[in-house]
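The structures considered in this document are given below.
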Structure I
Amino acid sequence: MELAKVVGQVVATARAPGLPSNSLLLVQFVNEKGEPYGDCHVAADPVGAGEGEWVLTVRGSSARCAIDRDAPLDLAVVGIVDSVSSSAGNLYRKT
């Protein structure tokens with residue numbers, strides 16, 4: 001699993017057969033300090049995350065299993081983060 005922040009939504013009314021009708025979110029991966037890294041990605045969202053929220057994401061076969069084993073997916077949101085903490089203290093707390 002990887003931490004990401006929802007930075008937008010993606011609307012695709014025409015979809016490949018087998019792609020579920022879940023919302024599609026634009027996510028930016030973040031490190032434990034909330035610093036973004038890498039490119040933005042599109043993730044299927046079965047949990048209802050909103051813009052600005054931190055989420056847990058999975059890739060590859062785990063993404064397919066999270067929604068539909070036959071879906072043509074490689075990234076899915078599997079949880080909405082309430083808080084992140086470490087020995088350095090709270091790094092993120094949902095407001």
Structure II
Amino acid sequence: MSIFEITMLVCFGVAWPFSILKSWRSRSNAGKSVAFLIVILIGYVSGVIHKLLYSRDPVIALYLLNGVMVLTDILIYVRNHRLQSSLTEESGK
């Protein structure tokens with residue numbers, strides 16, 4: 001277990017709730033990239049796999065928590081995309 005790994009995960013983890021809340025409230029994907037979110041999620045999944053295979057320690061919980069928050073942000077992205085699409089369709093009628 002590395003204090004630097006923990007610090008990195010905590011710092012990233014603090015940022016995700018703000019991103020999620022902003023996406024939820026704004027109902028917009030402005031400034032968001034689903035490709036970026038997917039890459040970040042893959043990184044967290046890779047961290048979990050590494051922990052399971054080579055270095056089992058409690059830090060895995062931080063990878064899982066951050067991964068869940070990124071997945072939540074991706075799901076909100078999809079919701080916002082659908083909301084924006086339905087508004088575009090309604091305004092085009």
Structure III
Amino acid sequence: MKKARFTESQIVAILKEADAGLPVGDVIRKHGISSASYYKWKAKYGGLDASELKRIKELEAQLTEFKQIVADLTLENKAMKGLITKKL
């Protein structure tokens with residue numbers, strides 16, 4: 001997978017520049033990005049602050065951890081049911 005050139009907080013800062021009143025053409029030229037990238041970022045990160053972005057990342061990490069816990073417990077549950085049916 002290709003390494004991202006800009007971090008998410010940098011992307012939010014770039015979007016804030018355009019929101020502050022700078023023309024979009026000047027912003028994309030200044031940072032060396034394409035207009036397609038700018039509008040894709042705007043759709044994904046538009047209206048977010050850096051703190052909100054950090055919180056979203058924390059929640060996604062927590063969700064991944066919870067999904068792993070559920071998967072482990074489901075596997076354990078199936079194994080226990082298998083043992084119970086073999087004993088009977």
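Laboratory data are not the source of any read-out in this text; all were calculated from the coordinates shown. Everything quoted here is computed from the prediction, not taken from an experiment. Cβ atoms are built from the backbone, for glycine too; each structure is taken alone.
If helix-only ellipticity at 222 nm (-39500 (n - 2.57) for each DSSP H run of 4 or more, over all residues; to 500) computes to -2000, which of I, II, III did it come from? Here the read-out was taken from I.
Taking distance in nm of label points 7 Å out along Cα→Cβ at positions 32 and 56 as the criterion, the top-ranked structure out of I, II, III is II, with the highest value.
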